[in-house]
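Have a look at these structures, which come just after this line.
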Structure P
Amino acid sequence: MVDPVRILIADDHEVVREGLGHLLGGEPGFELVGFARDGEEAVRKAESERPHVILMDLVMPVLDGVTAIGRLRESGVDSAIVVLTTFIEETKVRDALEAGAVGYLLKDVSKEELKSAIRSAAEGRHTLHPEAEEILLRPDTSNGSGALARLTDRERDVLRLIASGKSNKAIAKALFLSVGTVKGYVSKVLSKLRVQDRTQAALLAVREGLVDPGSEV
């Protein structure tokens, strides 16, 4: 378990930044490493501070939250990103998770729920608001060619290795990547496939014919 969990807060409203800072700053096991007023500053500070968890608003100036999440994943920053917003629209939920967020919460979340979500994110687990989870259970008709069509070629490579039971370290060795970069790819694969863990991703890969049951990749 990560201790302390290093946290970056990205929100364009000063009162929200200060409120979250006050809420989490004195909590045992947490360490605030910075604040960002827009998506571009969030990317810059995440790259320099390397927090374990980023609390990310979606509607921000300069660079919106979804775009910032995508930039961070592309740059190899492996911070776990939890969206903390006032919106629960289907498009926003799907876009944020597909970009690489591991959590999606509303700003009316309780203190204990927020703390639990931060710890879960730091440990690589997803946390979703019940309405966001319900959205992900609905059929996604935006792409009729199947779940795997949402993956890039590199993400398919990662999924094949996940399905073969490889650890992040083994995947990194096989694909000549850093472990941190692989963690980012794994998070994005899980989000794009709308699954909660590696086992579900592996089962989907077999079901969709990406790998054969019991085969070695």
Structure Q
Amino acid sequence: MAQASVNALRLYGVAAHDSTGVATLAEGTDLVQFRSVAAVVAPSRFNRATLDEKEMGDYTRVLEEVHGTTAVLPAPPGTVFRSRESLIRWLELHYFTLTQTMSAVEGHGQARLVITKTAGVDAENATGAEAKESAKQLVATASQSMRILRGQAAATVTLPPMEEETTIVAQASFLVDLDNWSAFADLVAKEDQRQTALDFQLSGPWPPYDFVKMQFGG
């Protein structure tokens, strides 16, 4: 049985980079430069990646380290190119789209917001129509706050609730100008105080995971 190629490259993301003497933007990675962008890579075998907890932890560590220095477009976890040459061809083919997207996210970070029911809001004996109406009111209240927050973000992605999670009322990611991050966080805190039936949990700034969809077909 043939062994998987050891000359493949795992792609973590594509970063804005001006091809200076900097050889890496994150520990344990290299750069493959193409014009004004660079692929953040590490050596890999060309086979199906096992996305275990360690691999995902490494993936997020690398992207967050790069994001602390420059704009970065995250690749899907586990993306592997057969060779440096195939990666460069892909960068060339998608260069225009990559640079356009880079311009949109540069100077921004992703805010993740999870809105949950405040503990004790639902009466234990609320059932049937009463419980259903209470849930509708909470969703409507959360939607009102989401509209306010969307006005302070460059883009918003609404995330579907996890089926097994019953306390989450709404969740979304916002693309926020890093210069205005404190103001955005303050606005979230004000909504948290105003909407007493809901708890607002904000995290970030993260790389723009939910705002980048890379294409690898063809």
Structure R
Amino acid sequence: MAERRYNDKEIAAIFRAATEEGSQNPQREIARDGGLTLAELQAIGGEVGISSDAVADAARAVDVRLGAASPTFLGLPIGVARTVNLNRRLTDEEWERLVVQLREVFNARGRTRSDGSLRQWTNGNLQVLLEPTETGHRLRFGTLHGGARASIGAGFAILGVAATIVVTSALGGSLASSLPGVAFLALAGIGMIASGALRLPRWARLRQQQMEDLATRVTLPPLPPDPSK
């Protein structure tokens, strides 16, 4: 199983996150063809007094943040997605604990499904997929705000109807009499668009934070067995 290798940009981000204020940053040139593994980064950090745990924590944080994405609709964050390469295989017990956490965080029972080595947990538009990779498993989070998208789409449809009525009435010479109805439709359409748009930023921030927290928990190495048991 190939080890995860970090490129120059990721290496810089890891050492920025791992280095406390006042600590020394690695300065020497390093051969980086093909990137560096976590063990190599920890060895480099150790030379300048950065603990292995700090480097590992920073690497996990970089992996989690790099996988974030926000699908947009008319410039608005209509969806939230996150992909995390775990670089190890998730055990059955870990997957079961993750499902419990998903139910608690999203306050939804959801449904689980397995198809060979693929696993998923879904609740409406919200889904979490566990997929095999060369280095272990990859975790994919994804969701869309279906209600907001429907509200915005319906609002634009109503505005389209209002515009059609204006054009038809103008051609028929009855524009003045149709204006009250057109104004009502326009206000209704604008209201639906605003209702959908205003709820999206806060919802997206919440989902992004929830997914980041869950992804960070999963990337933590499993606890060693309790010798007393």
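Computing Cα extents along the principal axes in Å gives 63, 46, 30 for which of P, Q, R? The structure behind it is Q. Which structure, out of P, Q, R, was helix-only ellipticity at 222 nm (-39500 (n - 2.57) for each DSSP H run of 4 or more, over all residues; to 500) calculated from, if the result is -11000? Value -11000 for helix-only ellipticity at 222 nm (-39500 (n - 2.57) for each DSSP H run of 4 or more, over all residues; to 500) corresponds to Q out of P, Q, R.
One of P, Q, R was used to calculate distance in nm of label points 7 Å out along Cα→Cβ at positions 47 and 119, giving 3.4; which?
The read-out comes from structure P.
Only the coordinates and a few stated rules stand behind these numbers; no lab work does. Just so we're clear, the structure is a prediction, and the values are computed from it rather than from any experiment. Cβ atoms are built from the backbone, for glycine too; each structure is taken alone.
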